[in-house]
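Quick heads-up: structures coming right below.
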Structure I
Amino acid sequence: MELKIESNFWSSLFNAKSIAVVGANNTPGTWGHKTMLTALNAVKKDSSKHAYAINAKTPEVQGTKAYTSLLEIPGPVDLVVVVVRAEVVPGIMRQCVQKGVKAVVLISAGFAEMGAEGAKLQNEVVEIAREGGIHFVGPNCAGHFDLHTRMGSTADVADGLTGSVALLSQSGTFGGAIIQVGKGKGLGFSKFVSTGNETNLHFEDYMEYLAQDPDTRIIAGYVEGLREGRRFYELARNITLKKPIIVIKTGTTESSSKAAKSHTGALAGGDAAYSAAFKQAGVIRVEDDEELCDVALTYLNMPLPKGRKVCVVTVGGGFGVMAAEACEKAGLQIPTLETKTIEKINAILPPQWSHGNPVDIVNLLSMDNDPIIPSCLRYIMEDKNVDAIVSLLPPVTANALTTVSLSPDQLVKMQTKYREYMLFLHNLAKEYDKPLILQQCYFNIPAPGITDGLASLDFRVPEFNDIRRFARTLKLLVDYQEYLAAHKK
């Protein structure tokens, strides 16, 4: 796939050797302060990189010399971030052209989203950039960030986990919220871009680049409206065969459509048309930020389900019934287990176990230091009628029923056992090429401190605290697997 936007722009955007912040200042909490701090942090560990502050009213910003103009900076500038009033931006863009800047991020607001006068100003900026051969992000955006190179223009996502999900968001604040939700789940990101008004670069341009980005395995997006719907569709049809695209699409009601128009000038369009295009192109459409992170985390850490047949393993019939019902409402199936699976489980469980799917193992108190749970899960994995397992069982050596205080040594041992259990689940899923996910209930939430250290693992076993969410996540991944099976040659 040939890039529409040349590669030197992308390298300047995400791995600039020199960055200048126009509007940098010393007032904490302002855009100019936060953006300059981000730039200084980006170059702190690499002495070959440079960060410059542009502020005509003070000689120094955050301990570094301030220049009155971009043209005063000695040497080349790869990336310029602009955080000044909209009416000043055309003059800044002319300086960028004269300086030979490769990439610009316009955080400044007050353009087309504000009406006719703003649109006129925006058009002027576009024309200057076009004549000067400059591409830019925004305007009216919250910046960008590469979590691998640490180069960027926003501090709001800098504390996110580094990983392989690239996030494109037509809302800067909501995009930041997605990063934080992902952090809470152990989901890491490769790149973040708040696309803003998409006056120059469109959502589709970023998609095209991320399709070839080696740091990115999943492209995720928050979309209010697309400027190039046909191009999005054509790109997505090719990209989804190699990388999943997970999208939150809003602006589906009259009031939200109006809000999207005033927010970034987005073209909302009919929801039915978007849904049809997403389905035909293999795009995974999710409802909210938590579901986006659920689907991404499960995809990255578990095999795709080969079918819709789910086995529920539980302690307590009620939880099993609810989980089974959630599966069937989501379009999944609760299959009958093979006779040989029933016979194997009979040999290790009490006679009163459920003898079917859901598998209710009945007696929780006998599980500590006992191989029953691992054996049950392995027998079910071997069952040809099962495509995925959802387990409501507690870790073998750590569960919420333990109320006694743990000594430091005991806690360390429990943490070790918990990590070993998670590794067992991860390897079991990998061995049988079937996803295994965990559903939390009151009896299987680990005691405080036991999960400390999981962040050091290079995998995460997906855990859900809402029965409907695990069912919906599995259903979406089954749909994606079916799309791949139908379209891969």
Structure II
Amino acid sequence: MAEKEKKLMVVYGIDDKPPLIESIFLGFQHYLTMFGATIIIPIVTAGALGMPAHEQGMLISTMFFVSGICTLLQTTWGNRLPIVQGGTFSFLPPMFAIVFSAALSGAGWEMKMQYLQGAIIIGSFVEIALGFSGAIGYLKRYLGPITIAPTIALIGLALYALGWPWLMTDIYIGGIALLALIIYSQFLSRKYRLFLLFPVILSIFTAWVIAFATGRVDTEALRATIDASPWIRIPYPGQWGMPQFKAAFAVGMLAGYLASIVESVGDYYACARMAGAPVPGAKRISRGIGMEGVGCLIAGLIGTGNGTTSYSENIGAIGITRVGSRYVVQMGGIIMLILGAFGKFGAFFTGLPTAIVGAMFCGLFGMIASVGLSNLQFVDLNDSRNLFIIGFAFFMGLSVPFWAKGGWIFADAGAGYPEGFLPPTVQLPINWEASAGIVGRTLAEILTTIAATGMAVAAIIGAVLDNIIPGTRESRGLTYWEKMAEPD
């Protein structure tokens, strides 16, 4: 990509350092951007475990604290892209399989958490090995625009079932938040620098202030949550007890790791494109996945009940603000670290209305979908071979997860979030006879988890077909793709 084109894409490039105060506010914007998705994961996990309310607040703080650590590690020694690290939805299906397994029937939430931690820790060593050995980077040569486009687009579409329904929990506040995001980012940003840099923060606070003023926030419940939270609490390894290990749980968790890796590779491409950086090379991808493994190890030891992955929402924020500075994201990591230890601050943001979170999902995830589709500009879309693969990968990436999630139900996740994944039992659409034993069930869980993840389905189908169906490198977009890529 020409230097002129890069400059048009971003206000601050990947190596730029905006003024300190500006960087702090931009970093805080990243904290707010990832807040909605990040808080959902511990709420769902705590609900599945049956954690008491006080411990649930501690789990939320732990998630933000670990996210700060992992973001700093990734941006400083990992892939060094301006990419935020946080919990992953890919770990939720295997988490449910572990928590509701017959082996843990009747166990307390502490024991369930300890086995969950053990599975995450074992899986982290696999991800570390795949990353730092260079194996993931080697696979990059088989991933072209035809594979990456639907994978990234389906990352953006992953929460389509939550965005508008959440916004509609309060159409007045959600509509204001979405309208503000559109006006601030697409109209006022062209005239005023403030709206160019901070459309997400301004949109959230505009709607939230109106929600407070019109009595749409349960101030009593919010006050009670804040009063029950400690001022300072530093999460530490073993805070829920010593991790416990079980091979079947670890193997099942590997499906979550696979989906997370595929999603992260797609995120690296999207982030680089948003930030005006070269297409990530094999070494950068390998370091990134390896460092995510380190992050999952830390998450497993400290006990988030989840792992760590790259955050699509924050890549969307980069696209809207056009601030692709690594320094800004590092500031965001420091803010996550500090506020994760400041219990009452995190408790205050549990009062963020669901409708506002839904509005942000509509805007930011839509941006990710568009970035995914933009990779197709390098592909010959007059070639029926390419059209078939792209269309088939998209369709299967949407249809297979719809089937795979048929056994899951939507239930009340509590704390103001009306729709979260909280099944009373684990029902697998892929089943073997009981005689297959734990190996058969574990394999069923692995295949189900992969099938339930649209990004993984699209990536696998796209990669396989793009590499076995004859086609020229120029038609597949690989020639131009390789020109843009950084050297390995």
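Consider the structures I, II: one of them gives -12500 for helix-only ellipticity at 222 nm (-39500 (n - 2.57) for each DSSP H run of 4 or more, over all residues; to 500) as calculated from the coordinates. Say which.
Going label by label, the one that fits is I.
If log10 I(q)/I(0) by the Debye sum over Cα atoms at q = 0.06 Å⁻¹ computes to -0.34, which of I, II did it come from?
I
Figure out for me which of the structures I, II the number 15.9 belongs to, where mean projected area of the Cα convex hull in nm², for residues 105-296 alone was derived from the coordinates.
Source structure for this number: II.
Now a separate question. As an exercise: relative contact order in percent (Cα under 8 Å, 6 or more apart), calculated from one structure in I, II, equals 32. Which structure is it?
Corresponding structure: II.
The numbers here are math on the coordinates, done by the rules we state, and not lab data. The structure presented is a predicted model; accordingly, all values stated were derived computationally and were not measured.
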